[in-house]
Structure P
Amino acid sequence: DYVAMVPNRDTLIVTGTEDEHGLEIMAKIAEDSHDKPRPISTVALRLEGDEWMPWLPPRSSPSFAKLHELRLRTVGAEYNDQKELLDEVHAATKAGLYVAQFNAMQNKASGQVTSYSVWSEGLDILLPQTDSIFFFRPKGAKEGEIVAGGSWDHVQQIVGNLMEPTGTYPERYLVRDFPSDYQLEAIGRQIEP
């Protein structure tokens, strides 16, 4: 299958899903093109039928970490732009929704970059779709603790019924209720902040 990326208006990169050397070159060119004028996207896209869909190689691929990091740059910028606009709209309409931040962190041991969001108790929140979700329980006005954390897929298996897709791009999920203690225990501390 073909994989393409358009990091800026002057650069189109095409390779194959099975071409590991080509994927590494794609990541390098995209990295070098990232700061050039008129950026477009560092998300790798695979041709599926007649549509180009976001794509990443398997985690075992040597190019996975870099292509994932490049994807997070683009998606993070899109979510942050969206957050600014939604905050303005909600302030004007007094909607009472908190627009959660799209965050990224780097594992010190592996160097891998992952994204995360925070689901706080007591708020109606628009969550970005991230690699992981942390659950925060406030204690007083300025304190609190992370009570659980897990991968997006793991969390959706347990509390997906509390997460309503909004149909926006990039996709956000409306959450009005905080998971029960039983659900938080099932999510566990699969991931630590």
Structure Q
Amino acid sequence: MKKLLLALSLGMASTFAQADWTLNADQSSLNFVSVKKNDIAEVSEFKSLAGLLKEDGSVALNVSLASVSTNIPIRDERMQKLLFEVQKHALANITAKIDMAKVTAMKAGDLSQESVEVKLALHGKEKAYNAAITVAKLSDEKVLVTLSKPIVVQASDFDLSAGVEALREVAKLPMISQAVPITASLVFVAAK
């Protein structure tokens, strides 16, 4: 019986270590906070995400910029057209690499914190950020990766300042912040 249990657990561990993982978009979120009029903060999200966690720990996330959701349809349309220019730049891409050896060694319910480099490709530009993440092994088939702290994206790093200004003008606002905190909660499920 002990040999059978050992064989099963080794088999599950090797499956865990060697499988690619697919993003469960329904259980995942990518949010950002915009600030207008100096002190009005609004949380928005991207509703269409796709991604993979490869066996080597590489994470790749594709974000449909047309899926921006502020809960105000006219604002969504303006962001798509004036800020993101989705007809020219339909996607944002996010990449990172996590320590899969740590994840493989974890039991369900365990957490691991890491500092990783996260690269954001947006609007024809790319920038790297140092990010604190938390990895939670939910089960042998499911992993949760979250940003422990928001990443603050500057509009100017992605040639988005003119788009922010266009949004400000059309909405007749005194200001919209050029600094935007981003949060992420990503659930990856083992490929079967």
Structure R
Amino acid sequence: MTSTPGNAAGTRLRALEQADLVDVLALEHELFPEDPWTAEMFAGEIAQPPESRLYLLAEADAGDGGVESKESVSGRGAPGGTAMAGYAGMMFLPDGTQADVLTIAVRAAFWGRGIGSALLGALLAAARDRGCAEVFLEVRADNPRARGLYLRRGFEEIGVRRGYYQPSGTDAIVMRKDLHP
């Protein structure tokens, strides 16, 4: 995947690469300290064939939200003075009927700038392009910001998975979006 503009001003989306994992893991631990994905989980996910997974990285102009490109944990500043603003991932089922949003994370300094919405929009567009009829996701019950984004983008809450997030035991709200109007 080549770099494409996101819906948020000054944001570009591109395929997440192995070299991005140091920064991604730092953000994962910052945002989800109780139950972060491990390096092995991320490496395994991005190694999956493109038919079954899509992982995106959002880069935003350095200085937006007080973030400088030199703050990159890996020291791998993106060209043009950009900083990692977030990432997202989706799984596509082999039969092509549905997709699952596996993760979306946006650096706190970039909240409220449309980056999460741009990442979600790109995932939904990919699911539509592949002919998926519906998209599912789980979101932490204690994450009203993410739940609000998903509701605004047309997802509906369809269930609860008690104690889904471990080791915290936090419930997951299961959400679904129909991709066919």
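The numbers here are math on the coordinates, done by the rules we state, and not lab data. Just so it is clear, the structure is predicted and the values come from calculations on it, not from any experiment. Cβ atoms are built from the backbone, for glycine too; each structure is taken alone.
Each of P, Q, R could give Cα extents along the principal axes in Å, for residues 108-163 alone, but the derived value 32, 31, 17 comes from R. Quick check: 3.0 is what I get for distance in nm of label points 7 Å out along Cα→Cβ at positions 44 and 172, calculated from one of P, Q, R. Which structure matches? Comparing all candidates, it corresponds to P.
Looking across P, Q, R, the calculation of log10 I(q)/I(0) by the Debye sum over Cα atoms at q = 0.09, 0.12, 0.15, 0.19 Å⁻¹ that yields -0.38, -0.63, -0.89, -1.27 traces back to Q.
The maximum of relative contact order in percent (Cα under 8 Å, 6 or more apart) over structures P, Q, R, that is, the highest value, falls on Q.
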